[in-house]
Structure P
Amino acid sequence: MTNTTTTTTPTDGEHNGGSDGALRRFAVHHDGVTIPVSRGGRGRPLVLCPGLNSTQADLRELAGILRSDHDVVTFDLRGHGLASAAGTYSFAAFLGDLTAVLADPDRLGLPAPPVLVGYSLGADLAVHYAAEHPGSIAGLVLIDGANPLPEPFITEADLPQFRVLAQDQAARNKAASASGPEHQVLLTAQDVFALQLEIDVVRSAILDRYRRIDRPITMIMSASIAGDSTEGRAPRHNRLWHSGIERLRRERPSTSAIRLDADHRLPFTHAPDIARIIRAAHGSAGTADVPTTP
């Protein structure tokens with residue numbers, strides 16, 4: 001078991017918040033890394049987990065909207081944003097980061113089990129955490145991730161293109177650091193490429209994790225994760241993404257699935273829509289019916 005400790009450090013211009021909803025920031029130290037955590041807002045507790053190549057600062061708009069009626073916790077995964085670099089970047093290591101943040105509910109100060117919201121890789125982490133910690137969360141909201149794909153997303157023929165995409169992503173990550181360290185991602189192109197392949201394997205077996213979860217699940221998925229091109233890999237990947245959603249709904253009919261007319265950047269381009277869906281499914285008054293999209 002990882003030895004996890006937390007320290008609370010107020011940020012300049014802010015103070016340790018509590019029932020007043022003020023934003024407070026502190027750090028979780030585990031596995032040799034430092035994970036920065038922010039908490040603020042009022043209402044039902046909610047933990048927002050970012051994805052690969054995204055930071056809590058990138059999700060600031062969504063978190064800000066949700067804080068009007070949720071007690072929102074955000075954090076950075078290792079090697080992302082203000083989190084420290086690590087010697088290992090893997091699905092298990094990132095899951096350890098999420099687990100460390102939620103490891104001590106009393107110290108975190110949440111008055112009730114939170115709604116766990118994950119974006120992309122963060123959605124996969126949320127499903128695994130919920131499956132391994134029954135009763136610890138109130139529900140799941142999965143944003144364009146944790147899709148139980150019926151076949152690999154990345155085929156042998158896709159490998160050269162995904163290597164190029166990983167190099168492009170690493171270059172964008174490096175450029176993003178110019179906006180401030182809260183937006184930086186320290187992963188190399190090889191780190192990104194290896195993680196994309198690993199996530200594909202994780203999703204091939206994720207349906208079994210869903211079977212262990214007895215909490216409400218809402219999926220918010222992009223209509224065109226690979227973009228709207230009618231050529232190249234986009235049509236197959238978009239069809240496969242839709243097939244995975246339907247596979248989960250057949251296995252678990254109670255799952256709410258909403259598709260937004262967007263690509264994989266949906267939390268950055270459709271934050272108000274996502275917040276509205278989360279409120280409808282997991283608002284302060286409890287769980288409400290959310291329409292599904294065929």
Structure Q
Amino acid sequence: MELNGLEQFLVVARLEHLTRAAEELHVAQPSLSRTIARLESELGAPLFDRSGRLRLNDAGKLFRDHVERSLGELEAGRRAVDEATSGELGTVRLASETFLTLTGPLAAYKRAHPAVEIELHWSPAEDMAVRLRARDVDLCVTSQPIHADGLESTQLFDEAVAVCVPLDHPLAGRTTVSTAELADEPFVTARKGHWLRRMLERLFAARDLAPKIVCEVDEHSAIAALIVAGLGIGLVPAFGRRGATQAPLTWVDVDDPDCRRRVTLHWGADGHLTPAARLMRTTITNWDWNAGDPHEVHWWPARRA
């Protein structure tokens with residue numbers, strides 16, 4: 001079995017779609033189909049169900065787990081040799097759903113270890129377990145815990161997520177609001193897959209409702225500005241409010257215990273973290289998340305004197 005073929009198999013297994021996998025891998029679809037067929041022939045068993053949409057079957061899931069661990073071990077070996085021969089700490093690779101939250105510990109880490117190369121990877125939470133097991137990244141920070149085998153984690157902080165509204169909005173004088181009362185409100189939120197968008201949809205789905213989304217953005221730092229512009233209201237975590245205190249906005253708590261953000265750091269349970277990754281884990285874990293940070297990126301520019 002060739003390493004390239006195994007890597008291609010993992011992409012097909014993740015997407016369960018040959019055309020999208022071929023586009024991501026920048027290969028021709030017929031070539032990718034032949035690679036998968038050759039792999040199945042070598043194993044003596046099909047890895048996908050092909051009745052209708054392509055689906056990874058039980059044998060494919062079993063093989064995928066072994067391939068992820070095997071390729072992860074090879075990558076760990078390559079990096080270990082590189083660090084041993086160079087005598088340097090090497091590189092740390094961190095994945096997160098958003099990096100605004102992490103600006104403080106990242107700046108502190110870079111000041112303390114300027115020779116370490118830091119790779120930052122945006123990733124949706126649903127892909128992070130696979131990336132950790134495959135050693136594609138060393139550490140992941142999510143806004144909700146990942147429940148998957150082969151991972152260890154520690155919670156960094158737990159905070160409320162509230163509704164952000166303009167000062168002249170009818171809800172501005174309220175202390176709390178229910179999800180049902182928000183049913184007809186226009187929402188400004190993040191794109192599909194972002195934790196803020198998933199939380200909004202989950203809160204409404206629990207009451208057989210759907211949010212009225214009028215604007216979706218790529219970076220949630222733009223949400224406050226769009227709310228000020230009068231486009232709608234939106235969910236904002238407590239951490240994000242620190243930089244928006246001078247904006248003409250107010251926050252109303254949502255009367256729902258699930259409207260909370262639980263930021264968690266994850267890593268592989270096998271313990272094969274590089275020295276650079278172990279130092280990053282310590283920096284993030286020991287960070288004072290309640291104190292804020294002078295390097296924090298603000299949601300709203302300070303007013304000029």
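Rule-based calculations on the coordinates, nothing more; no lab input. Only a predicted model underlies this, so the values are computations on that prediction, with no experimental measurement involved.
Which structure, out of P, Q, was relative contact order in percent (Cα under 8 Å, 6 or more apart) calculated from, if the result is 17? For relative contact order in percent (Cα under 8 Å, 6 or more apart), the value 17 is produced by structure P. To which of P, Q does the computed value -0.69, -0.81, -1.26 (log10 I(q)/I(0) by the Debye sum over Cα atoms at q = 0.10, 0.11, 0.16 Å⁻¹) belong? Going label by label, the one that fits is Q.
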